[in-house]
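Below you'll find the structures, each written out as structure tokens.
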Structure P
Amino acid sequence: MPLSAAADEATSIYSDLDLKKCRQLALFEDEGEGGEWSCPGIKDHDVRVWEGDLRSFVGFGKMAPAQCASMQTFGAFNSLGPRVEWRMKAGKPFATILRWFTTQNADGDNPVKQNWLVVTKVSDKEACHIAYIDTKYAEANDVARQRADEKAAGFNCAKDMPEVFSSLGGIATDYASGMPCPGGPYREE
């Protein structure tokens, strides 16, 4: 294989995501146990997490508060998985894959729990969700990597809607909010 072809291949590296080991930046007492955390990611890209009303929001890098991703979440109560998969080309991240756990009808008799892989476009300036893959979907991890590798570079956060891969069907707005990106800035520092 020629060296240039190998250099163009996407690879993965991983970082842990444990809010107990992250630096807490704020506590949102009016939203229960919500807050804001800065967590170690990879070189020049920390992971910023906001929680409030039993929902999580995630941004990446120095521009995290201004990114669309910082305002995207599931409509159902949710929490985050323990690791971020960073898709890399030429030593730079272009997407992340993060597991989210959702619970709908949490107060009712039959709560519906679901796990999703959320693929997020990541660049130096912007980040936004590009795909939601139900972990029960066939080859979910491979589908998430494929969507990251094929769609992240050309995805327009202001115009494009994330894809949904689930046997339940539906479109992105059936499950999540904050897309396409309405404009910014999204959060104040």
Structure Q
Amino acid sequence: MLIAGVDEAGRGPLAGPVVAAAVILDPARPVAGLRDSKLLSAAARGRLAILIRDRAIAWYVACAEVAEIDELNILRATLLAMQRAVEGLAVAPFEVLVDGNQCPPFACAARAIVKGDRDVASISAASILAKTVRDAQLIALDGAYPGYGFARNKGYGTPEHLAALDRLGPCAAHRRSFAPVAQSAFGF
């Protein structure tokens, strides 16, 4: 019975997409050290992401872009990214386990598990893939939009980022529906 774990990264930041991953682990090829991505160093996440991609039966990473976040709201955009991640799997799961307290509609059974990224290996694996992909995206955005510190703050509203927003105004990577962006010196 194939079970996919699903998690997201990037609900809280002021910039960049929200990223979701779906992973079906292979019990015959376990990945040691899986846990919530927030509890791992960047180096450990990177090593584990390589192992997950190599050993999983299937995995897929999907996004909801900034425009979708602003149009739908962050919750609906997150659920959309999760749907896309599951739909992108090369193998259809029998059931989907989602980190959190609600599930988007899927073509199969699904359960939401609060703190699932700490307790369910496939959700932990999804957490790691989503976080490593999103972090890489924000590092790339840092090159495209220098001055906001995206490589360091990953889009979160740190004092440095908020000061840059006031100084530079929002860029195309900012979520304009988020209050700190809308209220910046050049806000809407």
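What follows draws every value from the coordinates through simple rules; no lab data is involved. Everything numeric in this text was worked out from a predicted model, so none of it was measured. Cβ atoms are built from the backbone, for glycine too; each structure is taken alone.
Summary table below
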quantity: Relative contact order in percent (Cα under 8 Å, 6 or more apart) - structure with the largest value, from P, Q; calculated: Q
quantity: Identity of the structure behind 3, 14, 16, 16, 13, 11, 12, 9, 4, 1, 0 (criterion: P(r) over Cα pairs in 5 Å bins from 0, in percent, for residues 89-168 alone, calculated), options P, Q; calculated: Q
quantity: Answer label among P, Q for the case where volume of the Cα convex hull per residue in Å³, calculated from the coordinates, equals 107; calculated: Q
quantity: Winner on mean count of other Cβ atoms within 10 Å over residues 121-128 once structures P, Q are ranked, highest first; calculated: Q
quantity: Parent structure of the calculated result 97, given that volume of the Cα convex hull per residue in Å³, for residues 9-80 alone is the read-out and P, Q the choices; calculated: Q
quantity: With helix-only ellipticity at 222 nm (-39500 (n - 2.57) for each DSSP H run of 4 or more, over all residues; to 500) derived as -12500, matching label from P, Q; calculated: Q
quantity: Answer label among P, Q for the case where mean count of other Cβ atoms within 10 Å over residues 113-120, calculated from the coordinates, equals 22.4; calculated: P
